[in-house]
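Undergrad: So, here come the structures, one by one.
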Structure P
Amino acid sequence: MLKYIFVALLIVNASYIQAQEAPAAYAAADEFNLWNKKLNDTAYVFADIAYLRDNPSLKGSVLDSLTAGSKVVIKSEAYNNTLIKDFYAPWYKVEYTVGKQKRAGFIWLGLLALGTNKDKENQLWMYGFNKYPNRSNDEAHLALCEVKILNPSQHVVGRTSFLTEKGGQTFTEAKVMNNMGLMGLQAIYRIGFLGEACGVATNHYYVGWTGTEFLRLPEKSNVGDAGVFYHEEKLIFPSEHKLDSALIIKDITDGEVIDPNQKELTFKETKKREKYIWNGKIASQLIEMK
């Protein structure tokens with residue numbers, strides 16, 4: 001009898017230990033992140049290789065691997081904020097297809113694209129975070145944002161990266177534009193990180209695509225605080241200003257409230273114009289002597 005009790009205790013203890021080793025799933029705080037994914041939303045894998053796991057944790061067993069451009073569907077709430085690549089993001093249960101078979105598993109959100117667009121050639125343009133180089137600065141993280149183009153066969157044909165300051169932005173958007181009159185470019189990809197709160201900047205980044213490589217273009221930023229100040233930047237390309245096919249113009253307006261105690265606020269504005277010369281590879285700022 002004692003022998004059977006001892007064996008039973010061993011089985012119970014083994015089950016308990018196994019349960020303790022399995023990663024616990026806890027719902028992540030319901031807060032905004034730049035992915036803004038909800039139940040049944042479609043998303044695309046951004047990482048070159050992303051592992052699907054049986055639990056929302058790096059300790060979960062690997063079920064499958066998916067390559068960049070693979071489509072998944074969100075099927076759960078967010079779980080287990082996890083630090084990977086120097087930034088925190090939660091896990092989601094997703095559905096995906098391997099061959100003709102539908103499967104399910106958990107994926108870390110940071111492996112999914114922030115946004116995607118398709119062009120006329122059915123190429124997939126996508127962007128996402130690679131890592132945060134300076135996570136110690138809590139007020140304004142520098143994030144390394146990567147851009148990729150995938151051909152219809154889902155092969156990466158081009159990629160580039162740029163640093164962006166992430167400091168309270170809540171949404172992101174992107175658009176594939178034509179070359180806007182700039183020689184040597186097939187298209188321009190404009191990526192925006194949008195701030196809705198006072199004092200949170202909206203930043204737009206532009207990268208040109210030649211058909212074989214990406215080239216950096218000037219960027220723009222807008223920020224304001226109601227009743228205090230505003231800063232606005234506008235880029236004007238050759239197809240818009242029609243002055244010179246090599247000229248990119250940035251118009252900058254700064255406004256500062258004159259008297260914050262007035263019912264109808266008036267602002268003192270200062271304006272300036274920056275000019276960039278495009279040589280087909282680099283946009284160099286033109287310094288004009290006064």
Structure Q
Amino acid sequence: MRFDLTDMRLFLTVVECGSLTQGARAMHLALASVSERIAGMEAALGAPLLERNRRGVRATAAGEALVRHARSILGQVEQMRGELRTYATGLKGRVRVLSNTAAMAGFLPPQLCRFLADHRDLSIDLEERPSAEIVQALVDRRADLGIVADITDLAMLQTHLIADDQLVVVASHSHRLAGQSNVVFADILAEPIVGMADTALETHLAERASRLGRQLDYRIQLRNTEHVAMYVEAGIGISILSHALAKTIRRDLAILPLSEAWAARRLYLCARDFSALTPHAGLLAQQLLQRAP
């Protein structure tokens with residue numbers, strides 16, 4: 001059974017028009033030619049694809065299955081053509097990069113800016129995701145490179161250390177912690193928390209709290225850093241963030257490092273296989289590693 005792209009496009013058109021005659025007209029083909037091609041598809045499949053009646057045609061169960069697959073295949077073909085079309089306009093390639101919140105806030109933006117300035121014919125698809133999602137996307141080959149914290153299981157990936165980070169407590173200046181030089185994690189477990197919606201960090205902190213027989217009291221979890229800062233400033237609670245992210249806050253808040261050794265995090269550049277990267281993804285990986293401390 002072999003259906004080419006023309007077969008699939010023709011069949012979709014006939015089903016969408018609900019008529020062989022209308023489908024033939026839309027495809028600028030003779031009615032006899034359309035009937036012959038669909039009959040050939042049915043013969044190759046060994047099952048009818050269309051039910052014919054006085055009102056026109058409708059897809060059988062086999063035809064509905066073909067419709068689903070044909071739409072998917074033709075959509076992918078159009079996406080491929082769109083990407084290849086960029087080569088004709090001078091764009092030579094794209095790199096898909098996923099980053100956790102900490103790297104996006106501090107390390108990554110100046111590096112990507114420098115890379116794009118140096119390579120005018122390349123583009124980057126950049127998305128911010130939790131570290132655990134980044135790992136899975138790399139394993140599934142849905143991204144070229146990822147930057148994640150070491151609080152995530154990286155066993156399935158190749159990794160290179162590119163930056164250090166520190167977990168900090170963010171509090172209003174009126175809070176009892178504000179005057180301290182650092183904070184012990186056990187001392188804040190009774191505090192209400194304004195959380196940043198970062199699944200990997202939340203899981204990591206929950207695991208650390210459970211070792212002390214406690215759990216964190218999240219009053220609310222938000223995706224926007226400035227919203228977190230607004231709630232903290234209003235006295236809703238304290239927050240635990242990466243230092244890189246806390247430095248982006250524009251409000252006047254106390255930023256206090258967590259004193260535990262585990263609060264010093266490392267950020268890793270990850271790939272499924274660095275040796276198998278596309279040339280342009282390899283160029284970006286090389287630059288990020290050169291800028292690493």
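Undergrad: Out of P, Q, which has the highest value for relative contact order in percent (Cα under 8 Å, 6 or more apart)?
TA: Once relative contact order in percent (Cα under 8 Å, 6 or more apart) is worked out for each structure, Q has the highest.
Undergrad: If Rg and Dmax of the Cα atoms in Å is calculated from each of P, Q, which structure is the one that comes out at 27.5, 86?
TA: This value belongs to structure Q.
Undergrad: Thinking of P, Q, which structure, once helix-only ellipticity at 222 nm (-39500 (n - 2.57) for each DSSP H run of 4 or more, over all residues; to 500) is computed, gives back -13500? Provide the component values of the computation, followed by the final result.
TA: Details: P: -2500; Q: -13500.
It traces back to Q.
Undergrad: Looking at structures P, Q, which one was mean count of other Cβ atoms within 10 Å over residues 95-102 calculated from, given that it came out as 25.0?
TA: Label of the source structure: Q.
FYI, it's all coordinate maths here, none of it is from the lab. Just so it is clear, the structure is predicted and the values come from calculations on it, not from any experiment. Cβ atoms are built from the backbone, for glycine too; each structure is taken alone.
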